[in-house]
Structure P
């Protein structure tokens, strides 16, 4: 049975989704700084969308904890506090250790080839000390790992956490000298996934995240 092209529904991106994506990108790359006060009409004019899509996008960003809606005062970009960062790492450990465990049971040869490529890119950035290149490569490694297991529920939760993570580390590197020692290697993680050892993969991810968390705690203690 043939189906006419005209009968196939075409899915188009809603304006509110597009506005969400644009605002999220600006918040994560710090074009809109933590603590900045947002004006709904100004954003609508800037993004060339109506106020309703922008309002819906802001509500979604608030639900994802990227902005805070203050009654009678407006909307601000969520500040990055010590407590919020520790909570983020706790959530990442809970989710990503499970992701690593599952990934080790499902990894394919094609997955491993892509993982090796991404880790090599991250290692190259560690050598050059380019913090932005490293952050993007690190983000790609963690994002690819969660995509590997093909679980949309875990993927949605992990992607939101990883966006918070990327925003934090950009702020971390913005005002301090680059230290390659703070750019953690993914070698133990990929070795564990490659061996298809779920327990070792889970522990490699746990060690990786706890080492990152310790760096953060040193930052806030200083």
Structure Q
């Protein structure tokens, strides 16, 4: 099935909550880094994409209707071209808060110190290279974050793009997608504590050399 929603926001901008929200709205399953951990072939797909090699996106996203978070956010433009009818959502948050969150979670992981495993190589190429692998350089990270958000808004037509802070709730998301607003609260998950408890275990496991 073709993707109908593409997330362009970096990790730690509410992407897990957006994944759950899209699935609650019937636009799922939604691909996310948490889904990548479940597929041993996934690192090869994304490393190939980072190396500029042809990628069969239909194979990568088989069974999914939407995608958010890394690794796909790095390739939002390629995906927007491959799925011209898909809408694009750029999740955003305060840059200082985003930086602080990355340092307590994803960028604190030792996976960014390992280029020997399939997972390590993939994450370094797809995520680390965006920041010249300077994962604790505050000025660098915030500059790349801001420039990425500006570029997304420049290259994706306004009528196809939602710039979205999850604190805004259901209304802008549902209006953009043309679906009814649910009675249930907006998902709010994957805090720093959630990340360390759930995904941190997976990141550490896949960072181990083969």
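Before moving on, here are some points about what is shown:
- Winner on mean count of other Cβ atoms within 10 Å over residues 130-137 once structures P, Q are ranked, highest first: P
- Which of P, Q yields 19.2 [Kirkwood radius over Cα pairs in Å, calculated]: P
- Source structure (of P, Q) for relative contact order in percent (Cα under 8 Å, 6 or more apart), computed value 23: P
- Read-out helix-only ellipticity at 222 nm (-39500 (n - 2.57) for each DSSP H run of 4 or more, over all residues; to 500), computed value -12500, structure in P, Q: Q
Here, each number is a calculation from the coordinates, and none is a lab measurement. Quick caveat, the model's predicted, so the values are computed rather than measured. Cβ atoms are built from the backbone, for glycine too; each structure is taken alone.
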